[in-house]
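Below are structures written as structure tokens.
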Structure P
Amino acid sequence: MFLELIATFVAGVAAGGIVLGLVKLTGNRLPRALIPIGAGLAMIGFAIWSEYNWFPRNVANLPEGHVVVRTNESRSVLRPWTFAAPFVDRFVSVQPSAALTHPDRPDERLVEVFVFGRWAPLARVPVLLDCAESRRADLIDGTEFAADGTIEGAEWIALDDTDPLLRAVCDADAG
């Protein structure tokens with residue numbers, strides 16, 4: 001976030017310098033007021049580019065085997081252009097090949113779900129998916145596994161059979 005702020009200022013200074021050069025090249029025929037206007041437009045343009053480019057940059061940097069299963073598109077009154085073209089500010093990924101199973105419960109898969117946010121730290125959530133029953137349980141404090149692989153203290157959430165997380169993990173070869 002700090003580096004992005006620095007880059008925004010650098011874009012503004014660079015654009016202001018270019019406009020200043022144009023003012024000097026034209027023999028001061030262009031108004032000097034164009035210098036801060038050019039700098040401001042460059043900073044706004046860079047900020048918009050950065051918002052729209054955040055998701056593709058992060059997806060490109062995911063380790064091999066990760067699958068994006070959900071995205072959240074952002075729209076805001078403060079950014080009216082986002083109603084025409086929303087940008088992704090959060091997404092969820094999973095690595096299906098890293099799913100774990102218990103020998104006594106082959107229809108259940110334990111995976112780590114990664115939640116990425118534009119201005120938020122990475123969150124890792126252990127999730128148990130029941131492929132046969134189309135449901136999931138987020139493993140939080142108080143959940144325990146018994147010796148036979150059953151889980152105690154978890155709240156199961158029913159999922160649609162077409163849920164992207166369920167399909168990504170259950171349709172993959174689980175290890």
Structure Q
Amino acid sequence: MNNIASYSIPLFITVILIMALFKKVNIWSSFCTGGLKGLKCAADIIPALIALVTAIELLSASGALTAFSSFFAPVCNLLGIPEEILPLSVMRSISGSGSMAFFQNILSEYSPDSYIGRTASVIMGSTETTFYTLSVYFAATRAKSLRYCVFCALLGDLTGSVVASLLCKFI
């Protein structure tokens with residue numbers, strides 16, 4: 001199986017090159033044009049990514065995440081959601097690598113087989129890094145109006161966290 005997987009990308013590239021030759025496409029020109037478009041897209045996205053990384057670091061270093069978790073702990077207890085996963089739920093919307101650090105801490109402290117560990121695992125698999133996705137999407141498309149995108153995406157993240165907690169509680 002490993003041998004098949006190691007040949008899949010070269011095979012895919014070979015098929016593309018053969019099709020391009022068959023259709024008489026200027027391969028070099030198409031490749032250079034695509035590379036230039038990719039660089040322009042990356043240049044458009046970089047400012048949004050820098051702002052996002054800065055905001056993540058400020059949120060983590062300022063203690064705002066801890067304060068946020070403490071503030072919403074009674075609501076979590078009322079809903080039956082372990083308050084230990086609240087920082088993970090918040091960070092998951094902001095940063096994949098930041099949430100992975102919280103996730104690893106949860107697993108090392110509570111074990112993967114615990115209710116908290118299982119809930120954290122499901123949250124990691126059922127939610128998206130919302131702000132990263134939105135910033136990349138809106139930077140790439142140059143969309144001006146966010147309207148309800150952020151609210152709906154965060155509501156989806158909240159729903160994913162709540163449902164993950166409830167499912168892990170009953171399963």
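Taking distance in nm of label points 7 Å out along Cα→Cβ at positions 111 and 135 as the criterion, which structure among P, Q has the greatest value?
Details: P: 1.9; Q: 3.8.
Structure Q gives the largest value of distance in nm of label points 7 Å out along Cα→Cβ at positions 111 and 135 among P, Q.
For distance in nm of label points 7 Å out along Cα→Cβ at positions 7 and 119, which of the structures P, Q scores highest?
Working: P: 1.7; Q: 4.9.
Evaluating distance in nm of label points 7 Å out along Cα→Cβ at positions 7 and 119 on every structure, the highest lands on Q.
Same structure, new question: Could you tell me which structure in P, Q was used to calculate helix-only ellipticity at 222 nm (-39500 (n - 2.57) for each DSSP H run of 4 or more, over all residues; to 500) as -11500?
Traced to structure P.
For structures P, Q, calculate relative contact order in percent (Cα under 8 Å, 6 or more apart) and state which one comes out highest.
On the way: P: 15; Q: 22.
Top value of relative contact order in percent (Cα under 8 Å, 6 or more apart) goes to structure Q.
Name the one structure among P, Q that mean count of other Cβ atoms within 10 Å over residues 39-46 of 12.0 was derived from. Write out the running numbers ahead of the final one.
On the way: P: 16.8; Q: 12.0.
Considering all the candidates, the number was obtained from Q.
Out of P, Q, which has the highest value for mean count of other Cβ atoms within 10 Å over residues 15-22?
Biggest value here belongs to P.
Hey, distance in nm of label points 7 Å out along Cα→Cβ at positions 63 and 143 derived from one of P, Q reads 3.8; which structure?
Q
Each value in this text was obtained by applying a stated rule to the coordinates, not by laboratory testing. These numbers were taken from a predicted model, which means no experiment stands behind them. Cβ atoms are built from the backbone, for glycine too; each structure is taken alone.
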